[in-house]
Structure 1
């Protein structure tokens, strides 16, 4: 079997090692590649706890030159939970141990500083582990996102790691908007500080390939990985086209984010590929999923009660971890208590709109956009929902930027038909996918997206912005609904107009067909894995 080494910051196969969609890919892709005759080992930081949690065996110590001084890292190997021939490698160092957290927010005046230090050292450890023979050389090196940029730099320019040039290198970009940019020099978190010896040898041509096009005094790890990898992969075909155009914030368009010229060069060389992520589909799909939806429309309370129970359990789990009660949690519990009382009198919401995701500009800019009267898109949505279905409910599960959390909490206090649960809980997210009538996902950009796939898998149609992976997965009028717009104002209006056209359909006979179409649609990892082998790894069909 061919061996690929995935270099990543996250892995959903390990407890506590998932933050975003990259972790789902690193969890699910190895199984699909295995069936194609490819063993995809994964290497990532241990973050101070994964090697103990996995009872990993020690493979030895690595000594690297970092900040101009020797640093000792420990290399471990653990068995993959379900694929016996696949290895999970973990590198540990005190710098990686941040109380069990994968990422740290960093100060606003020094974005990415701590994380950039951590992943620069991690990349050094990976290069040393391979070059020293402490772990076997793979047939392909597969980097994921900006965290691996320093590894691409070492492979290209560091003589002691020259052997890595013989390994074809692929980069997968899960989110182009996050690039990990740091100063080139004169900062503790900079390329010169991490690698003073190598930095002194980089000529103008080398520096020109790794600096930020917008900030020439900065090192851009994601750009370095793009320029210095053999092939670049975007996680959906539409996103792979969008990133070739410059971003235009005034038009509400997010594209190449300053890296479009490098991506255009890759495309011209035939080295840019858009391959959609897959989704796992359990073989024992429950038989009652669509009837749950019909029951909720009829006001049946036995379907709403488990959702309320799950929400209360999630909030209770968060409350017990702190000595104080967040006002948002208290507000959500009050709303849940009212919903429980309503359900006891057979007055449960007959219409449930849902949203699950990170509360960032990417996901929420359109919903948070305010019109000339200062009224947000979400507020208009809640008014429309109340007018169409007085007992209807919009349920939002997510956490993220403080300003967005505050805006949602204030709306939840003013509108009885908004349930805002500030956090993330997997059982609760599953319950929202199962019980909802319409999933709202108006991302400003979406490299691929998994939430819409999970909602569709559960038979819940989605209302989405026609960008990236959302455009590639939802077909308007068939299995969901898609809106467009050439500015934030237009996108806001188009969302509300599409919703106004969609609400009257819910519960009708044709709506059941849309639900059926959504639940039967498949985005298989097997198809994606075949494309990886053929287009990214250049392997013959298995």
Structure 2
């Protein structure tokens, strides 16, 4: 792009850039003026002394932000590498070291234009060179490598700047979109500048477009849409050296509940360097033990794709964090069932049952399990480890009539019970025969299998933590759904009670406690490495 510059105050690039900025406010073509301003400000940084760099950086950032705002007005979607022409202004778009999951064409927004409603206004950002951007891209459904990406697509936080072509002053400028988290610094001349960063914007935008929130409750009563999305999803680019933080939502819920915790993990540099966020989508109409089995299978499937040789360091340091029903599932993933669950439901050994081989295999996997290999710590928030009285309320019973009877595990139990009525404990026989077992009934305080599951704790030496909410004035103490006595566990490495309803995972004190626990885990891993 060539044009005659306005008359600067002197011959310096910075003064020329300032002159372009003045012209932009009144020019018929402000895009041209802002691009030229950004280019000349970049050149000024190359030759400036240390005392002049801040002014040049500020002008380059302002010009880039204004130019991008205009480009987004003309090109709201479909950003790809290569020439981008708007009128007679051309820039060459370059994707610089961004994650492969961010496949073009990208949707882009300036990070500062993304509201932080999802995080109650909490934005993690740092000033620097360039303009922080949020990017979304669609998921390639036909690619095996994208199978672990969220169904709504990938998202990423980028940094943008405009720079001149290194070989010719007359060539089109480059609009660089880079992954700022992979850059130690942007080198311009003799200067090394920290890139501007915003780790909150992209996920906040992704939450705006996600359908999960409205699908979660529908999935509780058998809606198929959430079931089609069920699985484990990586919200970070996979790193074989980082500890997976596996987030498990509760009854009728969805992974978006983890927005505050995820935002904190990405926003704190030390946590971002040590943890990668994995979130689970599961259809919460399944009985408790079936839900545990589903989570085990999701983890197995992910590891088969990510680490088929089983050698990644990440395999040995996973942290589970679960809310409500998800917390109970997380605890059972850390426990050894022995024969406690089987004996709570059956009167004869497995091999004495008359059943199809496939049903027997499934029943065995439901009732017999060991701690999931590689999980090193767990955090349980508002989890009804000893059941919840609300599961037996009228609403619970009415909802329970709709929930879960179609799941594969329930149908297998039903067939086994109908062929082996003498093998089932009498109090459970009608429940199994009619398929009246689901996520709600298995949280009822007096349910026999739930009572047996209550005794299953992580092994000695395994660190686990409880966080519970208590509503002011509740008697007995409760978060409105889960009694405090049900949420607390003996032997916990730490326990925290927060004044809160059931959505304790959104409370700042609870998020701060999760951050503290994760830092404790990172220190323990460092000591182990040493």
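Here, each number is a calculation from the coordinates, and none is a lab measurement. A quick note: this is a predicted structure, and the numbers were derived from the prediction, not measured. Cβ atoms are built from the backbone, for glycine too; each structure is taken alone.
At a glance:
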{"read-out": "Read-out mean count of other Cβ atoms within 10 Å over residues 90-97, computed value 20.2, structure in 1, 2", "value": "1"}
{"read-out": "Of the structures 1, 2, the one that 1.00 was derived from, the read-out being FRET efficiency 1/(1 + (r/R0)^6) of positions 178 and 362 (r between Cβ atoms, R0 = 41 Å, to 0.05)", "value": "1"}
{"read-out": "Among 1, 2, structure where distance in nm of label points 7 Å out along Cα→Cβ at positions 210 and 466 as derived comes to 2.8", "value": "2"}
{"read-out": "For 64, 47, 40 (Cα extents along the principal axes in Å, for residues 250-409 alone, calculated) the corresponding structure among 1, 2", "value": "1"}
{"read-out": "Test item: log10 I(q)/I(0) by the Debye sum over Cα atoms at q = 0.06, 0.10, 0.12 Å⁻¹ calculated as -0.30, -0.85, -1.18, pick one of 1, 2", "value": "1"}
{"read-out": "When distance in nm of label points 7 Å out along Cα→Cβ at positions 42 and 322 is computed for each of 1, 2, the largest belongs to", "value": "2"}
{"read-out": "For mean count of other Cβ atoms within 10 Å over residues 314-321 computed as 14.2, the structure of 1, 2 it came from", "value": "1"}
